[in-house]
Structure P
Amino acid sequence: MDLQITKWEELKEGELRASWRFSGILALPWKPRLAAAGSTTHTCDPATGLVVRHYEDWDVDVKEVLARLLRPANKIPQNEAEVFMASVACGDALGAWQVASGKAIKYTGPVVGVSLICKAVTGSGLPGAFLGGVEGVAWLLFVAGIGTIVVQTLRDLIGSPSS
């Protein structure tokens, strides 16, 4: 991360403003690149010298910064997180789901397993309205994840038709 203080000024007694700009790649799995400029104003208590007010003013729209958080810095995604975030940033729900389907199976599998055991032992699923809701969502994600992996595997085996 690169941070530069471009200006430093005392506005009035006990009030300081620093203008700055920064750029860098965040240490998140999809490595988004952020860059912005702005200023920070600190107001200090004259008796204690402690900061009693901190105000930041950014020269960029907050929506733009949030959108940048979704975009990987690399042009070609290098890992699952980058592929997922690139798909989300492009509005490709199917691509995002294809990446997430493996994790969906991994995390819903135990709930589905316990549900199957409960059905075998008691004849019904997990007890309770809340757990029943979790059970239903887990089954849905588990089956959708398995279906996605089966379709991907068949595509890989058969190959895509040439035009």
Structure Q
Amino acid sequence: MVSVMPIEQAVRQTRKVMAYVTHEKRLLVFAHPDFPEAGIQVPAGTVEPGEDPDRAVMREAFEETGLTCLELVRFLGERNYEMSDFGRNEIQHRRFYHLTCTERPQERWQHAETSGGKHEAIMFDFFWTVFPDDVPDLIAGHGDMLPELVSSLEIMA
């Protein structure tokens, strides 16, 4: 009898963008009131097929936050993040960006993200943290490029 080894499921690869949105010396973060296990995050999302990542980060930041006063400052870098700790056979290729909010935003607000109507609304609780000292632990590699953001802000000062 010949024993057949199972073929490993191919690892799915996705392209993601991560937005570090700042206003003055604050960083925008959010929590999921309906899914507290999702931790504290920054706005992020999937790059659509054929979409330019610079456009994707602006689209995702708007969809998730509802803010219309965002400007792209610069690309900070990229990293791969393996999602097996979250039960997903996926490697995310992440591009991190610095965006700024050009108007005085609310201190806290809720916004329902729908991915442009692709799924039911997911409620997010947004709030600002003093950067870099009071930023809470960000889940799943969302904070991987914070040192580059600090360097970027020091260069701009």
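All of the numbers you see were taken from the coordinates with simple rules; none came from a lab. Predicted model, so just to flag it, every value in this text is computed and none were measured. Cβ atoms are built from the backbone, for glycine too; each structure is taken alone.
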Starting from the value 14.8: which structure in P, Q was mean count of other Cβ atoms within 10 Å over residues 10-17 calculated from?
Q
So FRET efficiency 1/(1 + (r/R0)^6) of positions 18 and 106 (r between Cβ atoms, R0 = 25 Å, to 0.05), computed for just one structure, reads 0.70; which one of P, Q is that?
Q
Just checking, which of P, Q has the largest value of percent of Cα pairs over 25 Å apart?
P
helix-only ellipticity at 222 nm (-39500 (n - 2.57) for each DSSP H run of 4 or more, over all residues; to 500) derived as -4500 - corresponding label from P, Q:
Q
Supply the structure label, taken from P, Q, corresponding to relative contact order in percent (Cα under 8 Å, 6 or more apart) with the calculated value 13.
P
